[in-house]
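Trainee: Just below sit the structures, each encoded as structure tokens.
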Structure 1
Amino acid sequence: MTNQQLKLRMMIVTALFAAIIGVLAQMTIPLPLVPITGQTLAIGLAATILGSRYGTLSVILYIIIGAVGVPVFAEFSGGFSKLVGPTGGYLVGFIPAVFLIGFYMEKTSFNFKNAMIANSIGMLITLAFGTAWLKIAADLSWTAAFKGGFTPFIIVGLIKAALASWIGVLVRDRLISAKLLFSQKTELPKSA
């Protein structure tokens, strides 16, 4: 496989993960201020399977697609107004979260323990961005923003972090075994 073919494959996988995030975003449990969605599970999967570079690119692509109006955000919504609205901080927080999850995994190893640590940190980053943004955009007190945008998501976030870790490591190992994905330790093929 040439470098050009590998780049094409990774662009396709990146786009596929952007689509997966959009699909899982539609799995929602409505709450008064911010719904619980499958987005954070998908973010964790993207980072755990693809690593920092391609995981981050998939999230950026997802956000761009949603920002231009395609209804890929939670509850089939889209548009730039979602990014600057009360829940926009969660979407923006996905970018540093996915990068740091993937970066942590690349610097340690792709096993469940490290994935759980990384995904838990990523969840906290997303919640911190979302809560701060919610406080400003909705003109709430810090206490109200914390109660509405952080506290209700801790337990669910840890469950999603565990699922993303377990499924992500399993899928990554299988994709590497099938030579559909290359690990950091695998030397990439030379151009022909």
Structure 2
Amino acid sequence: MSSAMTNERLARLYDRIEIQELLYRYARGVDRKDWDAVRAVYHPDAFDDHGNYKGDIDGFIASLQQRHAHIEQSMHVIANCIIEFDTPDSALVESYFITYQRVLPSAGDARANYFLREPLADDEAVQGQAIGRYADRVTRRDGVWRIEKRAVIYEVYRGMPTIPGGRLRDNWTISSRDGRDPLELLRIELGLGEAR
């Protein structure tokens, strides 16, 4: 194999790693309510079709902020990532996701969107699980890979009543979505992140 072919294959492998990390940064940003991190994975003129929201990124971020104001816990798991390059600077990316989110009683009637049983008690949270795929058009501009267009393809949604707090114990290390997550604090301590 020629050195030119080797360099090209290494460059493509590096592109794949950057694109996969883009997806992981999206998941971390949503799960920690770090909206600047979410915005950073999209091109400024990107389009997102998330089902209930279809539009530009400013509107998407606003919709996330509104919805996640009542989501106590969120975890996105990204899997099965297939990247197909159509040019050196663009690719179609299909990645599977599983999302777990606990919607607080403060969401009121909006909890019915996550759980169809009637009625929910006033003090019940809803633990939801969404399973689906992201279909992303990603492009590299000025040397940076970002999402240009996203469509969320849903496969399954399940919701069940639960209590706020998720039955976690006080002596466990608990996640946080307000900038004080144990990992976020460690990143700040190591100089890998900034307080928000």
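Trainee: Using the calculated result -9000 for helix-only ellipticity at 222 nm (-39500 (n - 2.57) for each DSSP H run of 4 or more, over all residues; to 500), pick out the matching structure from 1, 2.
Mentor: Derived from 2, not from the others.
Trainee: Looking just at Cα Rg over 2.2 N^0.38 Å, which of the labels 1, 2 belongs to the structure with the highest value?
Mentor: Structure 2 gives the largest value of Cα Rg over 2.2 N^0.38 Å among 1, 2.
Trainee: State the single structure among 1, 2 that was used to calculate mean count of other Cβ atoms within 10 Å over residues 9-16, giving 15.1.
Mentor: Of the structures listed, the value fits 1.
Trainee: Of the structures labelled 1, 2, one was used to calculate relative contact order in percent (Cα under 8 Å, 6 or more apart), giving 25. Name it.
Mentor: 1
Where a number appears in this text, it was derived from the coordinates with a stated rule and is not lab data. Bear in mind the structure is a predicted one, so any value in this text is a computation, not a measurement. Cβ atoms are built from the backbone, for glycine too; each structure is taken alone.
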